[in-house]
Structure 1
Amino acid sequence: MKLQLRSTNLGSLSLHRLAQGLSSAFGYRVLRTRRINLRRKQLSYGNLIDKCSQYRWFTDNDIVCPEYTMDNDVARAWLTDGHIVFCRTLTRASEGRGIVVAETVDQLVPAAVYTKYTKKKREFRVHIYKDKLVRVVEKKKRAGWEGSRDTRIRNTANGYVFCRSVDNIPEGLVELALKASCVTASDFKGVDIGYNELKDQLFVIEVNSAPGIDGSNVDDYVQMITTLEK
């Protein structure tokens, strides 16, 4: 039975790269589609699960994640107590889009959900296909970056990139990522995990149901899929 990639975002570059890589590996054109086709083996890329639903699911399943609230008054109390608050105005965004960092009550803005900032020494993304580990990468400072940097939001705009060279992976990282990945029905998952070295504590930041896939990471996924689906 031939494979297809099913997604609501057919314009995704990651989806396009996966389709190309899988087409070469399987020897036929792997199509991208929005439609369910019971005559094809379909792999789901993305299912639009929002941050609020994720945090609720993590809490219900005893998965350590940032403390969150949807109550502006609670967020205000956190700030009064000296905590930093992330005002998440978008619940399905990535790369830090929609996050307003509030350090004082005056900086608090209306948001769908607020999270209490948790300090971290390191940040990882664990790539998972279905229930199998594909690759662990780490967000690190880009060499030669001269712009301003906010280490609280580790994205491209702040000079951070994903690196495949990862040393001293904290114990329990992969197990936590696999458990957290169950929050989404997508077959492709990028689990972002922070590590507080002082407390020796891992915590889940979010799960991406349509993770960015490029470069050699495409080959990682293709190899895993061909191993499992042939």
Structure 2
Amino acid sequence: MEHKSIEEIRREIEEQILRIKEPLFSSKAAPDPDWYLNACLNISGGDWDTYAMGYKRAGDILVQYVIDNNSDQDFLVYPVTFLYRQYLELRLKELIFVSSRLLDQDAMIPKTHNLVALWKQARPNIEAIWPEPDTKGHLSSVEERLIELCDIDSGSFAFRYPEDKEGSATLTGIVHINLKQLRDVIQGISHILDGSSTGMGEYLNVKNEMNAEFMAEMRREYHEYDEYGEY
């Protein structure tokens, strides 16, 4: 590994400090070499799926970094676990929203951060759409993991701060978290939750198309009646 001189490090730091005069959020146009790093936002409106997958991918990337470099696990355990927890919260809220629309229920997204509370709303809808026995078994396993996580972080707080709002230490009694194990279990959960989301989305598209065709047919019939006084 190439070692930088003190002077090189000093110049690098000074250049970085000068960057604080620039705006945080901007884009770069070609031929700037960094133009391809422009991230696209708000492509499809309030896309819960994009948010959810963004947090999960970030967690996966950090875990792979630890695996590849065998370092920084003691620092990255906090953002990694938070990223996965945030993914789960967003996915559960998205599932509640999509499944409610599919089942003609009030499609309100809960404001709570409690994963178990969210699961209690999402699971019955998933089972209503896919009532197969195998599905129930997988959902029970997902529920066990959500309870496990919620027991140590019910409000999406413990992996963001070392103390709670009352000043008590968070994550007491936990000594080790294996990041690869965490990633692999989350991946298993994601197969169930993401698969449910994808399937519901497809069903909802079909339902919307059928409703649109029905409404179009009703409008045609109405115009015919309005014009001739009879069908």
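Quick note: the coordinates plus some simple rules give every number you see, no bench work behind them. Quick caveat: nothing in here was measured; it's all calculated off a predicted structure. Cβ atoms are built from the backbone, for glycine too; each structure is taken alone.
Observations on the model:
- Taking relative contact order in percent (Cα under 8 Å, 6 or more apart) as the criterion, the highest value among 1, 2 goes to 1.
- Taking FRET efficiency 1/(1 + (r/R0)^6) of positions 11 and 187 (r between Cβ atoms, R0 = 25 Å, to 0.05) as the criterion, the largest value within structures 1, 2 is that of 1.
- Answer label among 1, 2 for the case where distance in nm of label points 7 Å out along Cα→Cβ at positions 179 and 211, calculated from the coordinates, equals 1.8: 1
- The maximum of percent of Cα pairs over 25 Å apart over structures 1, 2, that is, the highest value, falls on 2.
- helix-only ellipticity at 222 nm (-39500 (n - 2.57) for each DSSP H run of 4 or more, over all residues; to 500) derived as -23000 - corresponding label from 1, 2: 2
- The maximum of mean count of other Cβ atoms within 10 Å over residues 171-178 over structures 1, 2, that is, the highest value, falls on 1.
- When distance in nm of label points 7 Å out along Cα→Cβ at positions 107 and 131 is computed across structures 1, 2, the figure 4.3 traces back to 1.
- Comparison of 1, 2 by distance in nm of label points 7 Å out along Cα→Cβ at positions 75 and 163 - largest value held by: 1
- Read-out volume of the Cα convex hull per residue in Å³, for residues 3-42 alone, computed value 52, structure in 1, 2: 1
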